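Derivation of every value follows stated rules applied to the coordinates shown; laboratory data play no part. As the structure is a prediction and not an experimental result, all values here were calculated from the model. Cβ atoms are built from the backbone, for glycine too; each structure is taken alone.
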Structure P
Amino acid sequence: MTMILITGATGKLGSAVARALIKLIPASHIAVSVRDPQQATFLKELGIEVRQGDFDDPASLDRSFAGAEHLLLISTNGMDHEKRSQRHCNAIEAARRARVKQIFYTSLLPGPLSNAFVMKAHQDTERNLKASGLPYTILKNGVYAESWPQYLGEGQDVAVPANGPISWVAQSDLAEGIARLIRERGHAGQTLSLTGAEAIDLKTAAAWQGRKFRVVTLEDYVAREVRTGKSEEDARRWASSYACVAQGEFGRVDRLLAFLLTHPLQSAKSILASASRQDRRPAGALQTR
């Protein structure tokens, strides 16, 4: 059977895909490439082979990718455009040297002309994939519903520079859909969108959480973010996402994920509203992948 390799498997999405995949194929046909294998002992205990591979060390990627036929390249996290692009390029080149038969890459929903800063590394990587000569499938993932704090912030007062729709998707549903696509293989040369079943705007999401919502100026938003400890540069970079939300770039709905799963998609409301019954600490790192 085909050897499937997953990068970034100690992250939330990567580990969820690995867990979903072992329900579909034997664990002996799955391997993961991680920077620190000590952080992946939970996957080793499931029978998955754990390999050491660092995106900043191409030689380690050559060793880690050896024998892999299908690669799930989970985009790296963070807002550093150049560093993320280079890391993804290193992985694509290693995959080419390893003669990987197909790369599945996790991008974000906005398209190649998006002005959201978070999309820059994705746009570079998508171009590099298309130029690599390798069969590829680009997965345009919707916004994780669990990442709502990055879009709505904390506290009772939601103050953001724009309103607009987001096709929120549960991370577990997304992981299962990706696992099924990898198992099926195919879709080479295609760009697929994996989203929730409906687009819900930020104002509605805030109302589900019992929170006040208002649109503020860009300068007010940046100043508020700086007061929480974020650098002005990072605040302005993230703020660029809101203009794209307002233009509908994060709100496109595609039925593919619902078709792939054997159960109904989790509703955005069930995830977003549940946050009103919990303390509102951020649910993980900024979604840039």
Structure Q
Amino acid sequence: MNDTTNHRACGLFKEAWKKVDGMKRPFWGGVALIFLIFIAGSAFIALFFYVISHIIFTENFSQFMHPFQNITPAISIKSIVLGFFYYLTHGLFNMFFLIPMQMGIYLIALRRVVNKEVRATFIFEFLTWKYIWRFALFSFYFSLIVATPAILGNIFIGLPHLLYLTALNQLIVCYAIGVLFFALMVYLGVCCLFAVPIIIDRDMSAWSAMKLSYGVVKKRWFCVFGTLIWLFITFILGVLCLIVGLIWAIPYAQNVIALLYCDMFGIEGRDPVTLSEV
């Protein structure tokens, strides 16, 4: 980075730190609400399937506290089916509730850096079908883009052990290709960093937001990557400070990402929640 970029980065970091004071309470309040809803939802789903499992597997519902005996193949099939629906229900709970609420944290940060009112209840702003669908697609696309090179990297690094390759040139080629795939994973992950703020601020579809994020970030990739390295160091320092430092470090990181988004993309505010009062 040149001197101008360094100056801008220092100003951004200082501004992000100044805005931590108004960020901690709504941020951690939102995190606490998400955690409580996660615990309550998971407990309800577990209790529901616990009751259903004993209705299916026992003739007398009053015996559901007793352990199973004489497991049969039919019961095993029922267990597999029930397990499938259990994880499916958890996935739907994540898609319809947890993911949109987690994305609401980005909204809190975006509003804070443009000096708008912020509160913990902003995590509920995206519990609408439009945003649920967009964030679900973003999660799918992002997982696919990041997971594909990660899987290929693991395959090539593990290939010498699977095929019992011992020649030095073969090992070098396999490991080199594996490392390149992991580097591609990091590169694409960084390029998609601003997709969620774009969805929130510009009211764009998931794929369009990812393309826009990629097109802009690739021009300043090392600057963005360096910022993420700095935030990682800040996180480590927060952990070393008896974890108490995370109370400041994580909201600070959210402010840095939001300010970097403002610097690289600007705020359009097509979503009225971002720049206009509800």
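Per-structure values
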quantity	calculated
Winner on distance in nm of label points 7 Å out along Cα→Cβ at positions 32 and 160 once structures P, Q are ranked, highest first	Q
For 23.4, 76 (Rg and Dmax of the Cα atoms in Å, calculated) the corresponding structure among P, Q	Q
Structure (P, Q) behind the derived value 3.0 of distance in nm of label points 7 Å out along Cα→Cβ at positions 24 and 152	P
If helix-only ellipticity at 222 nm (-39500 (n - 2.57) for each DSSP H run of 4 or more, over all residues; to 500) is computed and equals -25500, the structure in P, Q	Q
Ranking P, Q by distance in nm of label points 7 Å out along Cα→Cβ at positions 48 and 264, the structure that comes out highest	Q
Winner on mean count of other Cβ atoms within 10 Å over residues 88-95 once structures P, Q are ranked, highest first	P
